[in-house]
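The numbers here are math on the coordinates, done by the rules we state, and not lab data. Everything numeric in this text was worked out from a predicted model, so none of it was measured. Cβ atoms are built from the backbone, for glycine too; each structure is taken alone.
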Structure I
Amino acid sequence: MRGRFITFEGGEGSGKSTQVALLADRLRIRSIEVVTTREPGGSPGAEAMRHLLLSGLVKPLGPTAETMIFAAARDDHVQQTIKPALTRGAWVICDRFIDSTRVYQGELGNVDRRVIRALERVTVRDAMPDLTFILDVPVEVGFARVEKRGQVRDRFESEHIEFHIQLREAFLSLARDEPQRCVVIDATQSPETVASRIWLTVIERLLQPRGTATASRAAS
């Protein structure tokens, strides 16, 4: 039986990496094999391209070229990491996936949506996410969290504040367009509260039929 594929999306500082790890731990307690991964990256070939994409070296080539490189990285990631895991029945949890490309390069970079979707068909094919969490925080909250890390900002974290405001709106718009797959989570709350909300959603949508009376009890 094919495993499940869950992705996490959202702006900078929204807590995606933390929630990926917390959800993976909860699933492993249930004896479910979990593969955690990320984009750009997640496979040897894609990791080799990660530095190029996040360092800003590709930015002068323009959004379309950047999209193509993201697609090349994704193709390797899907073929080498995601599909083999799903095929053997493992659950895959990914920090960013197709929706980041749709938003960063598509909505904000003005790359033609037809190009974005054509690349998805080639690289992703039948490895579409079953469930996508969009972690939502006000831009100023996300910026404060990034600053607190004390790390050098990458290519996207360094963009101006207007970029990040538009980014947040684009993610929320995407969630409204695909409610069957995307769930918006208020990520201003504590990591534990956010993790509990995520876990309830996973139970309701992926671990058992909707409407069962045991959902809330199983979340504890």
Structure II
Amino acid sequence: MAFFLENFKFMHISEGILSAPVLLSGASIAAVGTCIGLKKLDYDRIPQVAILTSAFFIGSLVHVPIGPFNIHLILNGLMGIFLGWVAFPAILVGIILQALLFQYGGFTTLGINCINMALPAVICFYTFGAGIKSDKKFVSLTASFLCGFTAVFLSCIMLAFSLIFTNEGFLALAKLAFITQLPLMIIEGMITLFCVRFLKKVKPEILEVVYEV
């Protein structure tokens, strides 16, 4: 228990916590997702990907303690809106740099940490894309909020399963970790809403291009 709390930062599971089957499964799925993302990455979108990766990198460094856990921005809903499958390589680069520079997470957990954040981004891309692109303001803003909220919600669910599949003794901690992230879900939903609202005013064609990919 003490080792878990000492080495746990939300969405950055450290080495020595998860079982080998969970780690191998995470690495395999992350590899497939990253290959798909790289295949869909156009050269002219690299600056956009770099900006979003930087935002993800910086946002994840600011930790706010809530109970025994620390929470931080993930922005995977926002990345999902603009990147789709490309969120996989973008998030992978971000967490590799965090592991190298700040010892967040670990190298054996890169795969599971990546899919816990990137897979919800892809799911939200397809689930809320049509609503975000809608010309109806209420529909677009509602879909934007739900995208940010749901991405973190799904990340919490996947994090919980990662822990439970390793050891059922982590169930209580997984529930507590999920509850402490509820404020973050709302915050991420609002951030995503405001970003989409701003871009629809100043550069609406960005969303048009994204959802033609």
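As an exercise: Rg and Dmax of the Cα atoms in Å, calculated from one structure in I, II, equals 16.6, 51. Which structure is it?
Source structure for this number: II.
Given that FRET efficiency 1/(1 + (r/R0)^6) of positions 121 and 161 (r between Cβ atoms, R0 = 35 Å, to 0.05), derived from a single structure, equals 0.55, which label among I, II identifies that structure?
The structure behind it is I.
Looking just at relative contact order in percent (Cα under 8 Å, 6 or more apart), which of the labels I, II belongs to the structure with the highest value?
Structure I comes out on top.
Determine which structure produced the value 4.2 for distance in nm of label points 7 Å out along Cα→Cβ at positions 57 and 89, calculated from the coordinates; the candidates are I, II.
Checking each candidate, the match is I.
Can you spot which of I, II the value -24000 was calculated from, given it is helix-only ellipticity at 222 nm (-39500 (n - 2.57) for each DSSP H run of 4 or more, over all residues; to 500)?
Derived from II, not from the others.
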